[in-house]
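We did not get these values from a lab; they are worked out from the coordinates using the rules stated. Just so it is clear, the structure is predicted and the values come from calculations on it, not from any experiment. Cβ atoms are built from the backbone, for glycine too; each structure is taken alone.
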Structure P
Amino acid sequence: MSVLIDTYGRTHRNLRVSLTDRCSLRCTYCMPHDFAAWLPSEDLLTTDELLLIIDVAVSQGIDEVRLTGGEPLLRPDIVEIVERIAGLPNAPRLTLTTNGIRLPDLAAPLAKAGLNRINVSLDTLSRERFKTLTYRDRFDDVIRGLQAATHAGLFPVKVNSVLLKDVNDDEAPALLQWALENNYSLRFIEQMPLDAGGIWDRTTLITADEIYASLSQHYALTPVDGRGSAPAEEFYINGTKATVGIIGSVTRPFCGACDRIRLTSDGQLRSCLFSITETDVRTVLRDTSKSTANKREEIAARFTKTVFEKLPGHGINDPSFIAPPRPMSAIGG
């Protein structure tokens, strides 16, 4: 049973773990094409440090861990990390979010190591638009990665898409048709104010309502009951069991049911993607005066503190909202 319950009664069972802030793409809604403000390598958590934190989190009731980045598959020991998490007592359900580029080589080893499911980011079906969005010509690698994930049995393969005004906002129906043809589970995500370049603009936001309206011109969408703490509103498609999700982080916030905590790749706990405060656990891990038992006790206390101080919502729609100083790549998606 989880002991991580905040002052609003929300029980926390999901830990998002960033493995690195590095990425092999330069998606315009995440970072500038010439971005180079990476975290110092010595600040990044080692695999042993990550495993100790995750083990403590599991002992406090965390039952799902999502590995994120940056691009988590850039971590050289990613298969070992998955295998070691899967080997923990009371191992959590283990998922991973990736841009898919390294999946052709890694999908099968990751599945064998114990990965349960995967999310792949893909915003367009056009190679030229992909190059414009990411500043990299790697579209074919992503498609091969998705195919490799399917062949490895990482079902369902989920695809995350962000629509940008006058860039790819005309592709929602085509993306859904492609996803249905390939048995992928598609989710559209509203662009969030977390880009390193500071280009986010509410006036050009493609909203959840607009995405729904675009899809509804081609498909009959029926709401799925029982959303729970899931970030996506799911809809049955044309009366079948196939679904599509829409994550309206900005215009349809789901903070009231949030069950997530975040750990950055440099060892900071965050109660919310948009939090402007963090709780340091790296210094606890690297305090040579503490025994392992003492470290575990202190890390557990810091998890409790992080959850206790969690705000009721992210506040994006409040006039006083301040975007976090870190971009998404440094926080972990």
Structure Q
Amino acid sequence: MSRVLVIGGNLFIGYELVKRLLERSDEVTILHRGLSTPFGERVANIRCDRNDTKAITRTVRDGAFEYVFDNVYDWERGTTGEQVRAAAAACGPGLRRYVFMSSCAAYGEGLDREEGLSPLAGPDNPEVYCRNKADSERALAALYAEEGVETVSLRPPYIYGPRNPFYREQFFWDRMARRRPIIVPGDGSRLMQFVFVRDLVDAAILAAESECAAGKAYNVAHPEPMRQDEFVRALGVAAGVEPELRYVPRETLEMLGGGDFTPPHYFGQYFDRPPITMDISLARRDLGFQPTSHAQALSITYGEYVATDRPSPDFSFDDRVLRGGWSAVNA
């Protein structure tokens, strides 16, 4: 039994991670800003702002944790490399591994990114999220090199699975369930790569325990990227529906008021980004990472979708776009 701190353990990744740690009988503490957790008395709670470096420094120092899993990014204020390093640096001598949840966005852009060979986003990158993730990784790598604090970073692409807080898989299934057409931006060829949340948790635990992982970063994903329209069809297979696709130029979607991160969404939430794809060979070799098949993972995710009550979706933006009579055939 290990003494573990999970920074952010109530929602998506953290929830699945805490469940797995409790199944192993680890002693788990969750650091979060809420008043309660879904786990009741099975976990200890620390109410703390993850961006408050003084408070989090006291927490990790006094807790004498063997493992720390840092999952939280503050989408409103950003979480900087300095803030991440402060948490890792404060851990006591009993720390065995600090596992940081980074993102493929740390690369900034590009296809077939490889750890150690493909550069991370620089200070001139226009996306603050990309800059912060890259800076956080650099800060942790420096901490390992300078002080020997054993850190590991994971770089997932789009994460999906039960309890996804982003309106992504549900966006498409809401439309398929009502036999509505699915709007696809452009010609549907933009590549996307994914990771199942439970596979990501597997990778986090493997990274915490692998003797060769200290000081490294790992791409963690399904091995092959997919076209956007290919992904929508895969969602249809999971739901037992043949989706009707309507291809619409991105310029038109934006002109009509469609949004990527904020509503009205035209292709799910924050789901139409320039492609970043990755090679996962290092995670397979070092960690023994073996992703679930995409079809099986989508089937599990769809089962959670149909079992959960959801508010009625607003299709007014879709209707406005579809009145343009866009072709169902990708020309």
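Assign the value -8500, calculated as helix-only ellipticity at 222 nm (-39500 (n - 2.57) for each DSSP H run of 4 or more, over all residues; to 500), to the correct structure from P, Q. Don't skip to the end; give the middle numbers.
On the way: P: -8500; Q: -11000.
Computed on structure P.
When distance in nm of label points 7 Å out along Cα→Cβ at positions 15 and 199 is computed for each of P, Q, which one produces 3.5? Show your work: numbers first, answer last.
Numbers: P: 3.5; Q: 2.1.
Derived from the structure labelled P.
Here distance in nm of label points 7 Å out along Cα→Cβ at positions 127 and 207 was derived from just one of the structures P, Q, and that gives 3.8; the source is P.
By the measure relative contact order in percent (Cα under 8 Å, 6 or more apart), tell me the structure among P, Q with the highest figure. List each step's numbers first, then the result.
On the way: P: 22; Q: 17.
For this comparison of relative contact order in percent (Cα under 8 Å, 6 or more apart), the top structure is P.
Looking at structures P, Q, which one was volume of the Cα convex hull per residue in Å³, for residues 87-150 alone calculated from, given that it came out as 93? Structure Q accounts for this read-out. Between structures P, Q, the calculation of FRET efficiency 1/(1 + (r/R0)^6) of positions 71 and 239 (r between Cβ atoms, R0 = 30 Å, to 0.05) yields its largest number for Q.
Structures P, Q were shown, and Cα Rg over 2.2 N^0.38 Å, for residues 31-102 alone at 1.08 was computed from Q. Here Cα extents along the principal axes in Å was derived from just one of the structures P, Q, and that gives 62, 45, 41; the source is P.
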